1. 33 is what came out when relative contact order in percent (Cα under 8 Å, 6 or more apart) was calculated for one structure; which of P, Q is it?
2. Have a look at P, Q and say which one yields 63 for volume of the Cα convex hull per residue in Å³, for residues 100-155 alone, as calculated.
3. Given a computed value of -14000 for helix-only ellipticity at 222 nm (-39500 (n - 2.57) for each DSSP H run of 4 or more, over all residues; to 500), which structure among P, Q does it belong to?
4. Looking just at distance in nm of label points 7 Å out along Cα→Cβ at positions 20 and 164, which of the labels P, Q belongs to the structure with the highest value?
5. Matching task: 1.00 is the computed value of FRET efficiency 1/(1 + (r/R0)^6) of positions 12 and 92 (r between Cβ atoms, R0 = 41 Å, to 0.05). Pick the structure from P, Q.
6. Work out mean projected area of the Cα convex hull in nm² for each of structures P, Q, then name the structure with the largest result.
Structure P
Amino acid sequence: MNSRMIALIAATCLVALLVIDIWQVQQLKMIQHQLREGDQLKADVQRMLYEQHLAMKKAERQQKARPAAQQAKAEQQPAPPADTMPAEAGALLQQALEGLQRAVAANDAGDLAAAAAEVPAIKDAVWKAGDMWPKYKDPLHALMSPLDYAVKRLKRGDTADFGKPQKVVAALLRKGQK
């Protein structure tokens, strides 16, 4: 090997080492940047946790400051029995029954679009009443399927049967008013 070849190999090695060093410096800079971002994120999370801690402590102090008489009164109020229909549920069932009566009248008169237009409000009232009256939630929520089927028939141009929903809603209204 001649000296020129050796110089060329040495120069190539130096260039390769220089490229590797530059790459390592860039990697180090990226890692430092990521660490700074991680530190900032950690600080943000710690600040958020501290604020939540302060809010919880404040709520605890307010709870302790609540007069004992009010607290005892709140604890003594019995929950209404599950059989008792909440007033809001009764009002919703009454709205649903009236909507069902309008839908039946429109259906019988051949105004299928008007009958179908009543159903969303009926479904909403029945669903909410079921949520408010846990004892009869299942039978009330089960009315969604027959009501959906009725709308499907009405949209096809066929008459619909609102008998089952009407009977269930009327029966539960009577039961709740006893």
Structure Q
Amino acid sequence: MVIDSKDNMPLEHLQSCPLIHVTRDPRGILGSMLESHRSTHPLSRREHDPWGKIARNRAALRTRDDDDGYRWLFEHSDYLPRVIEQMVMIEQTAHPADRIDLRDIAIDPPDSIRRLVLPLGVPESDVDELAERFAFSKSRNSKGHHRRGDPEFWREELPTDVLRSFQERWGRPLELLGYPACD
């Protein structure tokens, strides 16, 4: 979720309730954006592309190879900077009780589900069933939004110059969110 004036999520709301911040390495977000913006993200309803950015990006990405597509998204996407800005804002101002990375959810669903639901009063005995119900393998839809299933795929796919630019532009915010610089 990206919170801004268009989404009407007041900061006071975030500060008034226990918050578990589910994050994702922004480099992984960029990696996922290429295929979803190029072809797989549905555009059939307004809520799928409320600001019209995916449709604009799709036209620009169709003629680019993967490396140039990642470069183009890095330079032209306003979604990526907003996501990073909002993740940092939540960490700095909403003071979450916990932070769970999407990588952890993919790798260890029972532990992540436990951390998400126990503070809400869900019984420990329901954790395994919830982890099974919401397992990544069950959320995959071959006809829908593109999902790889490997939270670290971006390390191999993103061009070196894009990773370097990421570090130059957002090194401090990445570090604040717990995402170290690439090797």
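Throughout, read-outs are computed from the coordinates displayed, never taken from laboratory work. All values reported here derive from a predicted model rather than from experimental measurement. Cβ atoms are built from the backbone, for glycine too; each structure is taken alone.
1. Q
2. Working through the options, I get structure P.
3. Source structure for this number: Q.
4. Structure P comes out on top.
5. Clearly, the read-out refers to Q.
6. P
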